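Peer 1: Following are the structures in question.
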Structure P
Amino acid sequence: MQERVSEILIYMKDHLHEEQSIEAIADHFGYSKYYFSRTFKQATGFAASDYLSSLKVEQAKQDLLRKQADVTHASLNAGFMSLGTFSKNFTEKTGLSPREYIKEVDRLYGVAQTLEQNTVYRGDNLAAENQLTYQIHASVHYPDEFKPAIIFVGLFNTPIPNHRPVIGVALKNNLHHTFINIPRGKYYLLTCAIEKTRNPLRFFDLSDCLRGRVEQTIVLPEDDHREFSLELRPPLPEDPPILINLPKLLTDPFKK
């Protein structure tokens, strides 16, 4: 199945409007649900169900941002059969309910535009003062012709950026950053960049923004004090969706 992962990921995206289940997708490719789920996780690092629900939320978010549908129709267009399930998934992955998300767009865009220096986001799950902690160094590189407004770099618990990062930074000036006070664990170092724009939707719909990741899992304390390089590139069809609500992270009470 390893050699068919890209094909499977693209198939899931192309058939998003249909009523899909992991069992039906597995059957389409000739696998049992158990084998498909286990091998998918081994090959990609994330669960098939999490990837599918993230795709659905991304689709609904785009409909809402472009005012192409109300909450109910955005839910149906994304393949959610239950409005309650949709709202629960949307809130978990963006930090706001669908209705709150629509109301907050203009305010949060204004906050993002006024940032004048690097802004660090510290999650509430960082280590306590008396716990051993570690640090890593990250540097970001992007094509010469690209003009970034904000570059976000974060340590995540899974390869899908659909949850609060353990720690993150919004870079506006210096493209090098040292993350400190990181607890023992396994992490994924991911980045995305928003180009300079007057369109507020670009800060929320990150589907076509440049992105990058460190391919290896970062394990602490083994990788303590290591330097990691992130190369920004255009999105690929098989890339997982980026669902973090970046402007909200920058106004979050955990921001320091």
Structure Q
Amino acid sequence: MNPSTCEFIDVQVEEKILRIKFNRPDKKNAINRDMYAAMADAIQASNEDTSVRVIVIEGTDGCFTSGNDLKEFMGDPEVGEQSSVERFIQAVLVAEKPIVAAVTGLATGIGTTMLLHCDLVYASEKASFNMPFVNLGLVPEFGSSLLLPHLVGQRRASEMLMLGKPFSAETAQAVGIVNDVVSPDQVIEIALTIAKTLAALPSTALRLTKKLMKQPQAEAIAHHINVEGELFEQALSSPEANEAFTAVMEKRKPNFSQFD
């Protein structure tokens, strides 16, 4: 494998497992475009790499990822089909190998929505989940506005997506986003143990089984992600989003009443 490199993403292959680790703890593992590009390249390369049978995405101690780097989004948002965010989304969607997530803590925005596309998810007892898109003047992404209501029910999805209501690891497990909740010091170890179990299985049968499960919804999900993406792009330049992002940077409560 020869993916692009990024100082904030650690990529290594060991025991047929591709480990992709967020490593920007001083920024709560906020994802910038270089990080998205490195992850996209690594996942895309794994499809043809026979030394890889399973992918594990993990965070640092106490934090998975706080989502997109808002400062970068405010200053110079990258949009369109060739953007690094879009490349990452597409790489996850067409990944042939199973993806296991080890949610070590905070999982905000895409930190939660990406889990809807992972095959197995293990979370720390201290993990917390949040999708504050509306709060930021934006709309949901990564197919979450399609997948979440089907998974957790319309009313619970409304709490999560409309109110941006945070929820615990226990709730995430109860509604099916997470497979199991474990102690903070065990989450990566357990995810790797599961990954090793998968890596020891017949690789062709494993890939085909994943494909069979994903294929029935693949076209609808891809279409919905495109619709979300167009609306997300429009929302990024809206006065509401500008007010929300500015309020975050100024550490104050946003005032949306001015746009009524």
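Where a number appears in this text, it was derived from the coordinates with a stated rule and is not lab data. Note that this is a predicted model, so its numbers are computed, not measured.
Peer 1: When Rg and Dmax of the Cα atoms in Å is computed for each of P, Q, which one produces 18.3, 53? Numbers along the way, then the final one.
Peer 2: Numbers: P: 18.3, 53; Q: 17.6, 59.
Structure of origin is P.
Peer 1: Can you tell which of P, Q yields 22 when relative contact order in percent (Cα under 8 Å, 6 or more apart) is derived from it?
Peer 2: On the way: P: 22; Q: 18.
This value belongs to structure P.
Peer 1: Now for a separate question. Given a value of -13500 for helix-only ellipticity at 222 nm (-39500 (n - 2.57) for each DSSP H run of 4 or more, over all residues; to 500), point me to the structure among P, Q it was derived from. Let's see the in-between values first.
Peer 2: Numbers: P: -10500; Q: -13500.
Going label by label, the one that fits is Q.
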